[in-house]
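**Q** Pasting the structures in now, so scroll down.
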Structure P
Amino acid sequence: MLEALNNLIDRLEKLAMVAFMSIATIITTFQVVYRYGFNSSLSWAEEVVIYSIVCMSFVGASMGVRHGVHISVDVLNAFAPPAVNRWLHILTGVLGIAFAIALAYLGFRLFFSTLERGMLSPAMRMPMAWVYFPIGFSGVLLIIRYCWVIKENWQKPPATMAEELAAEKDKLV
């Protein structure tokens with residue numbers, strides 16, 4: 001079940017990244033054309049582009065966990081035996097879940113408190129709560145991704161993990 005959910009999230013993340021990148025690119029292009037071609041500008045364009053980039057960042061955090069491309073210090077992994085590496089990866093996943101729970105909790109708390117206050121964005125006059133929604137939602141995605149990472153590391157024999165680490169070292173050299 002976790003694998004099916006993981007594949008569904010993969011597809012949704014890719015779709016979201018394409019959508020947000022397209023929105024940012026198209027609106028930036030229109031803004032440039034309006035500014036330099038018509039000596040005018042769209043008052044809301046900068047706000048939409050910024051919010052699209054913020055959404056891409058939070059979706060990208062989940063994608064980074066999925067593909068194991070977040071910045072990390074793996075000095076311990078380089079010197080520890082394979083059995084210890086397994087537990088280091090599992091510990092990393094558990095700490096990631098703790099962070100993601102805090103992110104989801106605080107993000108949704110910010111979303112609901114802003115929704116109650118009725119704050120509006122400056123240019124588009126949309127509820128600011130929807131700008132904060134990706135924070136909490138990203139926390140939920142990260143929890144799912146870290147659970148997947150823990151499951152993968154739990155099921156892999158230590159020798160396989162050691163071979164993967166060796167392959168990663170070869171890629172870096």
Structure Q
Amino acid sequence: MRLTDNDFQLFGLPETQAQERAAIDARWKALQAEVHPDRFAAEGAAAQRVAMQWAMRVNEGYQRLRDPLKRAAYLCELRGAPVQAENNTAMPAAFLMQQMEWREALDDATDEAALTTLDDDAAQAETTALATVQRLLDEVGDAPAAASQVRALMFIQRFRADIDQRLAALDA
């Protein structure tokens with residue numbers, strides 16, 4: 001292990017979007033067992049500080065690899081196509097129209113059934129977009145197109161979070 005390894009190298013995983021969550025979790029546990037600061041207690045404070053840095057690095061990588069959206073964004077960056085969501089909000093017209101329709105439907109939704117239906121539609125769009133990202137990254141090798149899909153996924157996830165807030169407000 002080297003601090004300069006990317007997350008996939010650190011975890012010993014292929015640099016692909018398709019990953020088994022169980023494999024990521026198992027590798028994280030194994031790495032944490034190797035670098036946990038308590039293992040270095042007898043070696044002094046300096047060794048524990050280094051172990052703490054390693055533990056933080058492993059946790060950081062785990063957070064990116066276990067989340068499909070974060071993993072996709074990371075792969076795009078590794079392949080020279082950073083997502084740049086804060087600077088690049090360009091989206092296809094059809095996607096923007098879908099977003100507008102969803103937002104209007106969210107504004108009009110007054111009960112749990114309407115919100116759940118809307119969330120189901122957004123969840124289906126999220127699943128489709130994740131499959132497209134995986135295909136673009138793992139099969140086609142088109143990181144710029146994948147980065148565009150990642151930006152769309154970010155919009156979808158934000159929208160689903162807004163639905164969750166509305167559902168929580170109904171329960172309150």
Structure R
Amino acid sequence: MTGSMALVLLVLLPLVRGQVPHWGPCPEPITQADFSIKQFAGRWYEIAKLPAQFEKGRCIETNFTVKADNSVRVVSSEILRGELRKIEGFGITEDPKNPAKLGITFSYVLPYTPYWILSTDYVNTAVVYSCTDILRLFHVEFAWVLSRVRAPPAGTLEKADEVFAKNSIDVTQMINTRQQGC
């Protein structure tokens with residue numbers, strides 16, 4: 001590794017603290033066939049996730065609202081240290097040929113981050129994946145298991161694990177999100 005590459009890694013690694021970095025470029029998982037953002041819209045509760053620096057609280061939920069131009073308003077909330085915190089963002093379909101590949105941003109100045117729906121039945125659960133390449137040397141990934149209810153039926157996490165495994169996505173570090181006392 002050259003000195004400049006090592007310097008870049010030393011600068012970038014603190015930015016991914018708490019995330020799940022892996023060597024090499026992002027994988028290309030299979031996303032939900034015939035995905036409908038209108039059916040996906042509504043409130044989703046986070047059941048489990050790969051560790052994420054930006055999500056530290058409990059009672060995490062996200063509400064997706066489809067706008068007239070087919071973009072998506074995204075409002076996420078969590079309770080952290082007894083305080084309700086909300087953040088609003090926007091989502092777009094990155095590729096009209098693959099509408100399950102959304103891009104989401106919570107800032108007007110930052111680029112869209114991948115938010116790919118790997119699997120959903122729209123009424124119970126969704127399995128979501130995000131990955132960002134860092135100079136194609138390594139990638140940082142996020143993964144979520146979402147449910148329409150705070151306490152999903154037994155077997156939900158096992159079914160999600162099967163989707164991740166089928167796509168060679170390592171979720172051994174996945175943690176459950178606390179959805180009690182909301």
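Derivation of every value follows stated rules applied to the coordinates shown; laboratory data play no part. It should be emphasised that the depicted structure is a prediction, and the values quoted were computed from it without experimental measurement. Cβ atoms are built from the backbone, for glycine too; each structure is taken alone.
**Q** For which of the structures P, Q, R does the calculation of helix-only ellipticity at 222 nm (-39500 (n - 2.57) for each DSSP H run of 4 or more, over all residues; to 500) return -4000?
**A** Going label by label, the one that fits is R.
**Q** Consider the structures P, Q, R: one of them gives -0.26, -0.37, -0.51 for log10 I(q)/I(0) by the Debye sum over Cα atoms at q = 0.10, 0.12, 0.14 Å⁻¹, for residues 32-119 alone as calculated from the coordinates. Say which.
**A** R
**Q** Which of P, Q, R yields 1.4 for distance in nm of label points 7 Å out along Cα→Cβ at positions 80 and 96, as computed?
**A** P
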